[in-house]
Structure P
Amino acid sequence: MHIGVPTERRAYETRVAATPETVKKYVAQGHRVTVQSGAGITASYLDGAFAAAGAEIVDTATAFGADIILKVQSPTETELPLLRRGATLIGILDPFDKDNAAKLAATGVTAFALDSAPRTTRAQSLDVLSSQANIAGYKAVLLAAGLYPRFMPMLMTAAGTVKAARILVLGAGVAGLQAVATAKRLGALIEASDVRPAVKEQIESLGAKFLDVPYETDEEREAASGVGGYARPMPPGWLARQANIVHERAKQADIVITTALIPGRAAPTLISVETVKAMKAGSVIIDLAAGRGPEFEGRPGGNCPLTEVDTVVTKHGVMIAGYTNLASMVPSDASALYARNMLDFLKLILTPAGTLNIDFSDDIIAATLLAKDGELTRKA
């Protein structure tokens, strides 16, 4: 098969969908691999390294003319016409973006959105959301440390003692847990909260205190259990109790990292405007849900309404960072992990002889299939 790897063109995207490591494996399996010139430069993978692994360095049209096209993000408007009817496109395609999904379907490609992979043991090795969220959680803490105008750990010096920073992590999925672990390594005092009671043990095992919001009804307990590994919207009563606890803890925190996302829905508001006003001057919020929250003052917010997309703003003395692609700030390792996810997915659709054989009854294939034969195969 001809496997093509184009350059990513969307803003702030520095990753690449294959690395010399995975290219070498594709070539060993008998595939022809074409990598667009410069595709890996921003991730520190040079054309020479791809060529040494057996890839051909080509132009845009050749990379998009492949049988299988590996992408990080969905093709841009100018790239859509380059897609060949009948080709297979694999990437993070955001199936909840209805307009984009329809445009992809109209090209006639068979499109797989790896961000729809089920949260099952069998799908772990190709779970792109987890591999990239892990990096985002790590980078969130480093960004916070850079913005925070004080030390992170406690320091005892001849000039006096510096207190350790207090960090509040809201949402303890993959990104949140990595944030907890990274902050702990930097010497901070950490509290963390999540709607799912099952993560309490994980939070505490990493050295953080779990903020418990008691459940008062069976409806609350059922919602907290989530579905398919993803969080579900919580009832208003529980949210109100959580908001009160978060408000009080945020007032004491130096850094707040929010990671709460619900697939297909607006991200929940965790840090209100009133809470920001009550926070200490010089505090920092890192909002990993930037641009995906409810609209506020004519623009999308995040887990905090005051968050602005891909920038750092100071509101009421608090610095709020709204970067939407933290994984791309660690592009080399992010690409390496993503490329391995991609390699494992291709094992499901390629035979040992190197031919395409898609089993549409396979649970992972069925969950990730976005478009086929010019039609959407799932509701976006």
Structure Q
Amino acid sequence: MREHLSSDSIRPLRILVVARWPIGGIRTFLKYVYQEFSESQFEFTFLGADTANSGVLEGDLAKIFPEWVLFPANGSEVRSCIVEVSKALAKKKFDVVHAHGFTSAVACAIPARIARIPLICTSHDVLNARQFLGVRGRLKKILLGLTLNSCNRVHSVSYDAQENLKATLPRVSSRKHLVIRNGIQSEKFRNGKKLDIKSDLGLPKTDLLIGFFGRFMSQKGFSVLVDAIVLLRTCRPSLSISVICVGSGGFIREEKAILERRGLSELFHFFPYTPDISGYLKASDMVVMPSLWEACPLQPMEALCAGVPFVGSDCIGLREVLEGTPAVVVKAGSADSLAKGIVDCLEKGRKPFEDFISEAVDRFEVSKTADQIRYLYEQVCR
């Protein structure tokens, strides 16, 4: 219950936002959604691991998040998260604990229950059977189910993600589940300034410049893109292709080594993580996202708001975002299908995507997501 300061005023809701590992989609969600909040209505404290880009995130959210509790990213993040959450709840009276990610929810469950504070879990990923193999895996599954049943609400960022969660953990009460779709700062991508990447790299203007954005991990399907480029070099030798790769990840060195062994290094150009990719998106003739699974990716929203031709796989999560858009959808994990999709998208041209910009901007605007998160906070505090 919210605490009245006087008969006509209510103090801001105090929210402890916990992200055990604030990278990738979680980091972007935090940046986009919480910038829409008012510091007069909400008082946020952030708690999470001190990753390489934590400083950037803290800069983005400094106005709305005055308090930051960062613990070392040294392999003991779960233990550190439990300890720091317990200390934070003992030190200050919060109205809601909002855990981003399943591991964060596990770390928050017991401290929140002891403090009798409502707990919300936002699921930013999907689950698969491989995560729960063996005795240890079954124990993890039981623990996660118990954790989610202890939450007041379990927020999924897409309907695909919610169905995946229900199928994997059917004993989690259906009353806990809630879908609030992801969103982006859509006008930022509509109005982004195009970078002249081809000139910067000394590439011919006639090259097809494909953009690959995201972290280098097996889920993102980078190897499928590489195989598709090899196929296109064989079946479309007259088509000159270059790929810009903007992002980071634990396997980037391995991916570069594979490209070197296959003699493809000159086709792929790597750029480090940047908090604003709008210029790189607009510089691309086409953006390709060959993911094997997603929860609710932001990248297609960003590209479609920028009016950039887009090819994406039909994997869980991504297919939901692409439904009803001009994007070319290909079979997940298939290099043949991706190669054909790249050609089909090239033939389709840029105009259908430019015509779709206004609809994309309205559809994916993050203020709608933020409004629903605000209501969720108020709902669990009643």
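None of the figures in this text is laboratory data; all of them are computed from the coordinates on show. What you see is a predicted model; the values in this text were computed from it and never measured. Cβ atoms are built from the backbone, for glycine too; each structure is taken alone.
Here the criterion is distance in nm of label points 7 Å out along Cα→Cβ at positions 132 and 268, and among P, Q the highest value is seen for Q. Here FRET efficiency 1/(1 + (r/R0)^6) of positions 244 and 364 (r between Cβ atoms, R0 = 25 Å, to 0.05) was calculated and came to 0.05; which of the structures P, Q was it taken from? So the calculation was done on P. Taking -13000 as the value of helix-only ellipticity at 222 nm (-39500 (n - 2.57) for each DSSP H run of 4 or more, over all residues; to 500) derived from one of the structures shown (P, Q), identify that structure. Comparing all candidates, it corresponds to Q. For FRET efficiency 1/(1 + (r/R0)^6) of positions 308 and 348 (r between Cβ atoms, R0 = 30 Å, to 0.05), which of P, Q scores largest? Biggest value here belongs to Q.
Identify the structure, out of P, Q, from whose coordinates mean count of other Cβ atoms within 10 Å over residues 76-83 was calculated to give 14.2. Answer by label: P.
Name the one structure among P, Q that distance in nm of label points 7 Å out along Cα→Cβ at positions 260 and 292 of 2.4 was derived from.
Corresponding structure: Q.
Of structures P, Q, the largest value of FRET efficiency 1/(1 + (r/R0)^6) of positions 276 and 316 (r between Cβ atoms, R0 = 25 Å, to 0.05) belongs to P.
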